[in-house]
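What follows draws every value from the coordinates through simple rules; no lab data is involved. Worth saying up front: this structure is predicted, and the values here are computed from it rather than measured. Cβ atoms are built from the backbone, for glycine too; each structure is taken alone.
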Structure I
């Protein structure tokens, strides 16, 4: 029986419950007292830079890594005492996975199918993942995106209710990454629950229903991407490049502007509401300052991470 909570008049089932999770390596705390829940049918994302503790956390929840302390329940079962009935409900895609170079896609699917008492038709699964024409190809001959899709097929072969995806799109080119995002949405639309980790804030903002931001093993924020961004206030960014000399000190005095950055000839102005944009443009036009490549940006999860930690996620 899944634990249930009432939220906004709706009853939501807790698929994962983590309380005060701690994991250390040689005295270094990789996960520091983390607590969170994942609800049925949602895409839950854990985001943060490399080394923040994402993979350690998800592997503890998967039961692949032993925790030092805390409680982890998956489908209401203590993960440290997981039985076969629980294991067949989950599918796992690891951050680093590989297969023998000379195993064929067909052979890999047949092998993993043999591990479960019940599986779905893997041939149809390959069609859904656009791998049907690679069924007789060797693993070594697949592209990076094709290998990732194969590992998703393996994770889905037992028709799991809960799927773990760890840094799924790392190393993929932009086109393959967008294809992967569409695939994840399709999986969720089939009623699956997804727990994913990523260090791509754009990916988390686009895909996730809720996001936990983790830094140095601590969860520093947890909410919907929209609410996390709203917590920063109604700020926008005006970005443009100068083609002539201009003192940005004049811009810092404009009402509504919260910050002005100058990087070479590139100007980034942060401000609230739209009025500050009109005021900046008026000054530039009045003083006949030439500018180019102007654009207006909304704040995003990258800005949330910067506000919470004082640094950019890529640092």
Structure II
């Protein structure tokens, strides 16, 4: 039912910004539309209006040991030196997309775009300001467009770049994070913290409103080209900078050393975008990426191929021989 409503709303609102300019200028009176790094015609409404998907800014955390949801469900893990490791369940991020949080004095934004399968954590400090982010209701290449509440500038989630408004051209620093199963997080961090169930929201947490999406033929609200090399648009790829490795390569070998990196795949994590109940989805496994020389974690993401292809200049595909 939710998916049907979403599609109906998208059909209603999915008009180019140019066509919606008077309406959107009224909706966004504090956004400086004279500044942009993208073509407005490429931005469309995704269905829900501004804040229709409510970002979170006042969360609770609970000890990892008392969490009771299924252990194969995915979480986004953030481990900052000197701080207690913290996991953000995808079961909550699917319905809220952005969590504004602070760990050890570092303000962060934990973001998840279900339409791109892209989970990225940013430092919220930029150009001397600490920003708080919300969900704009807009999409570019089917990717979440965030906005900051301080300047009401718009930001591309996949890149962390300001694309409309006063902050156009600014870039958020990415913080090392990764998706893994709750079981994997708890095994490594028995004294870790997990974001608690959001209060005051009536959401079917643990369910996936995009059931079957990662097996679809085409991305939702995307009219761009298909990726090269015969890669399916909704195939998952491991993104490091401007390079992408098909997840299938890792599932075949489990460990791959290439381009100065060590990439490891571990089974045990369910797809967030498979079956209606997340825990019932197929096992796609999880990824860690390290610098091969130092062993340090490397910023990466596991996203759908179409998003990487559409939003990465000078994209390099690591497809092997």
Highest-scoring label, criterion being distance in nm of label points 7 Å out along Cα→Cβ at positions 185 and 273, among I, II: I
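Thinking of I, II, which structure, once distance in nm of label points 7 Å out along Cα→Cβ at positions 177 and 289 is computed, gives back 1.5?
Details: I: 3.2; II: 1.5.
Answer by label: II.
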Computed 40 for percent of Cα pairs over 32 Å apart - originating structure among I, II: I
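Can you say which of I, II returns 1.01 when Rg/Rh (Cα atoms, Kirkwood Rh), for residues 41-144 alone is computed?
Working: I: 1.01; II: 0.98.
Structure I accounts for this read-out.
Hey, helix-only ellipticity at 222 nm (-39500 (n - 2.57) for each DSSP H run of 4 or more, over all residues; to 500) derived from one of I, II reads -8500; which structure?
Considering all the candidates, the number was obtained from I.
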Among I, II, structure where mean count of other Cβ atoms within 10 Å over residues 113-120 as derived comes to 12.0: I
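Using mean count of other Cβ atoms within 10 Å over residues 89-96, single out the structure from I, II with the greatest value. Let's see the in-between values first.
Values: I: 17.8; II: 23.4.
Structure II comes out on top.
Out of I, II, choose the structure whose coordinates give Cα Rg over 2.2 N^0.38 Å, for residues 121-280 alone equal to 1.19 when calculated. Don't jump to the answer; show the numbers that get you there.
Numbers: I: 1.46; II: 1.19.
Checking each candidate, the match is II.
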